[in-house]
Structure formats: structure tokens, C-alpha cells
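Right after this note come the structures.
Any read-out appearing in this document is the output of simple, stated calculations on the displayed coordinates, not a laboratory observation. Computed from a prediction, not measured in an experiment: that's the story for all the values here. Cβ atoms are built from the backbone, for glycine too; each structure is taken alone.
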Structure I
Amino acid sequence: MLENLTSFLLTWAIIALSLWVASFVFKGLRFESRSALVVSALLLGFVNALVKPLLIVLTLPLTLLTFGLFLLVINALMLLLVAAMVRGFRISGFWTALFASLFISILSAVIGSLLGSGNPATTIQMPGPGNWI
């Protein structure tokens, strides 16, 4: 239980840090307060966990047709949805949301890999020597 809470808090902090850095990189992405940043990070995590999989399934033909590039549009839409729900979080337009979501995804992945917990369940182990048939 405590391990799940720690993982959740670490993920929340990584998303918040990525959003904060993105607000300095992109002029069209702004937070009016720290509380807007914290709530946006929490809500973005929930939206990515609950709404995004549903949208991926519903748009699967379009995603396959575009060789997965439509997933970038879904990420931008998730960021715009969070901006619409949180007072104090502003995004100037779709293109800002698209590039910011790409930046946030990459930065979150890099930070997450640097802060990896070393948990055996999350590490990939290569199989031992032997016959591979």
C-alpha cells in the first residue's frame, strides 16, 4: 500500500515538474498560481489514466491510419481538457498544446527514468543463456 502511494506521489511530482518547466518553454502555457499547477498535474494524471484509454479505443481506426501520429492529437486534447477544467491554467491554442504535450511526455519519461525506483517489477531482465527456439 505504501509503495503504491509513493509511486503515485512520485508520478504526480514528475508531471508537476514537467508542466512547470513547459510553462517556461512555451509562452502560450501559463499557470496563475502554484495551486493551479498542482491541481493540473493531479487532474492530468487522472485524465491520462481514465479518459485517454477510452479515446484511444474509440479512435483506433484513425490512429492506425495515421500510423500512431493521432496519439499526439489525443495528448494535446487531454492537455486542453485539463486547461478547460482548472481555473488558472491557460493554453493559448491547439498547436501550443500539441507541442507542449510532446515536450511534457518526453521530459516526464526522462525524469522518470532518472528517478527509477529499482523495483524488480519495473526492471527488464534478460533471459539466461540456453537454447532459444
Structure II
Amino acid sequence: MADNKSINTIMEIIDDIEEYIDSCKFKAFSTSQLLVNKEELDMLLKDLRKAAPVEIKKAQAIMSNKEQIIEDAKLKAKELIAKTKEETNELISQNEIMLRAYEQADAVVNDAIAKGQEIIDNATLEANE
């Protein structure tokens, strides 16, 4: 975050620029155009640039690269979505495999119960005979 000293310095320089503009004389026959000393105005603007906190400079860099930043974010989002879909499909596939395994296990257990019951029934019949 910009500290109060930086903000105060910037505000003071802006005040200086406003005072300078107010002190300039109007161009002949004009009420909106001023005659300014280029060197003096350049000096005030250089001071303003120097006083700009790092956050403003970072914001300028971000703004100048915003399209690239947005494209990078979109690409990362697409990659994340693709990875998530892949993982979801993997989980669904694993779930289907488990369901099939459970179905096969149930079938084996049911067959074993049926065969066991058949053996018991046959043994009971033989014992009764």
C-alpha cells in the first residue's frame, strides 16, 4: 500500500501544478489557452512521476499487460477445467468398475449359495433314502 507520505507528496505536487497553471497568463485573445514555461511544467511532472508509489507503477504495468494477463488466466482456467473433467471421468470409470465388481461378486455369491443349497438338498435326499 502507498504510505501517507507518498500520497501527501503527490497531492502537494498536484497542488503545485495547479498553482503554476493558475499563475500562467492566457494566450492573446483566448480565455482557455495558457502560455506555460515548458521546462517548469516538465520539472513538476518529473517530480510527480518520482513521487508515484510503487503500487501505481505496478498498476500501470498490469494495465499495459492486461490482455496477456487475461489470456493467461483464460488458458489456466481451460487447463483446470480439462483436468477436472479428466479426473471426474476417471472417478466415474473407477466407480463403474467397482459397480461391475460388486455385481460380479453378488453373482458369484448367489451362485455359491444356490450350489450350496443344491448340495444340501441332494445330501438331505440321499440321507432320507
Structure III
Amino acid sequence: MYAHTVELALPIDQAIARLKSTLAESRMGIVSDVDVQAIMKAKLDHDIPPYRLLGVCAPGIARRVLEADRDAGALLPCGCCAYEIAPGVTRIALQDPGVVAASAGHPDISSAMAEAQSHLAEVLAKLRA
């Protein structure tokens, strides 16, 4: 599987705010936020429900990845999407760091991604509580 998912009984903005605060507790954060709904409307005049692409990163882990292989920056930050599956219900899908580890095929990157996996497990457990 390429992502870990959780559904929150919150509108998208509140769900993302909860995700941000939960990530911060694990020394992680959101470094990019793309409003896909707005882009689809502006570029294609196409309406979709709220949908956001988020870049999730832990600076210490990213540093280890970049020190192991600077080209591995193409795999960072870890991807995340958040979208409403119904009004007031948001699904969050967080990229499995194991995907990055497998793609890079470097032992130092695998070690860093194992740590990221541990942090994300904590985040997911808190979001599900």
C-alpha cells in the first residue's frame, strides 16, 4: 500500500488544522499546501469538492535523506491529500514512508524512513482516537 488513511468527522479546514497540530507533536509539519479545488476551477472551470495536496516533512529526517543522496529530494516531502468524502467528513491519506525507502534503495534513506514511519504511526493513532 502507498498510503495510510484516516477519516475525520470534520470539514476539510478543521481536519487539516487538526492534522497540523498532531504532526507538530511529532516534530513534523506541513511545508506545502495546494488547493486543488481552486486550481481546477481557475484552470479548467471544473468544480470538484474540497481537495488539498499537502507536503509533510520532518526537517531532521529530510536532512538525513538529502545527506544520503541529494537526488532523493525528488521524493520529498512526503505526500498527503485531504478531501471531503461528504459534507463535514474529511479523508486524509498520508504517503507511506516505505514507498520512499523502496524507491531510493539506500540504507541511510531506509533508516530515515523507518523513523518517519514511526512518527506517522503516532500521528495516525492520535487522529483516530
ask   = Given that Cα Rg over 2.2 N^0.38 Å, for residues 24-87 alone, derived from a single structure, equals 1.40, which label among I, II, III identifies that structure?
value = III
task = Looking at distance in nm of label points 7 Å out along Cα→Cβ at positions 32 and 80, point out which structure of I, II, III has the largest value.
result = II
Among I, II, III, structure where helix-only ellipticity at 222 nm (-39500 (n - 2.57) for each DSSP H run of 4 or more, over all residues; to 500) as derived comes to -23500 = I
ask   = Computing semi-axes √(5λ) of the Cα gyration tensor in Å gives 90, 15, 10 for which of I, II, III?
value = II
task = Given a value of 2.3 for distance in nm of label points 7 Å out along Cα→Cβ at positions 8 and 96, point me to the structure among I, II, III it was derived from.
result = III
